[in-house]
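Down below are the structures I want you to see.
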Structure 1
Amino acid sequence: MRLKPPPSLNSSIGWRVEFRTLDVQLTDYENAAFIALLHLLVSYVNTETQLNSAMPISKCDENLEKAHTRDAVNTETFWWPTNLITDS
């Protein structure tokens, strides 16, 4: 995954997460299968659910700082969105 900034300051498009293909696959078939599965997953999440996974960029920065410490997965506490269901 890659975090993509807005195209410009005046853009209505905000920060985005870009899913990228894996760097190492055994075959082209596996790469195509990964892309197809990811497409189905993103399509489902966008159309069938009302998930709100937005997270303040300041919390992302805090998580990134914590992630750079040794054994961070076992010793640090990371910030996660807790209310993923939006009220519509």
Structure 2
Amino acid sequence: MGKVPFKGKNQDQTFELIKECKLEVPATVPQDAKDLIEKILIKKPEARIGAQEIFDLMNHDFFNGIDFDTVTDQFPPEKMELTAQ
């Protein structure tokens, strides 16, 4: 089950975490996934990964092994393990 990137003790605290862009990524998330999450959730949209050049996003380590030219013809895996290695 997934978790939200910003979670405060109450709605006001959660909103403050979002405004300050303070997130906690669980230690069980692999480093390449953590790096991608942090780069996607940058406060300024123009500074986010892929905002200037989509290939920056597509070439991120998280997507190693993905053939974007044939991705629409592929089937998803049965289950993805998102645990740190």
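Quick note: the coordinates plus some simple rules give every number you see, no bench work behind them. Just so you know, these numbers come straight off a predicted model, no measurement behind them. Cβ atoms are built from the backbone, for glycine too; each structure is taken alone.
Numbers below:
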quantity: Source structure (of 1, 2) for relative contact order in percent (Cα under 8 Å, 6 or more apart), computed value 20; calculated: 1
quantity: With helix-only ellipticity at 222 nm (-39500 (n - 2.57) for each DSSP H run of 4 or more, over all residues; to 500) derived as -12500, matching label from 1, 2; calculated: 1
quantity: Structure with the greatest value (metric percent of Cα pairs over 23 Å apart, set 1, 2); calculated: 1
quantity: For 4.6 (distance in nm of label points 7 Å out along Cα→Cβ at positions 10 and 74, calculated) the corresponding structure among 1, 2; calculated: 2
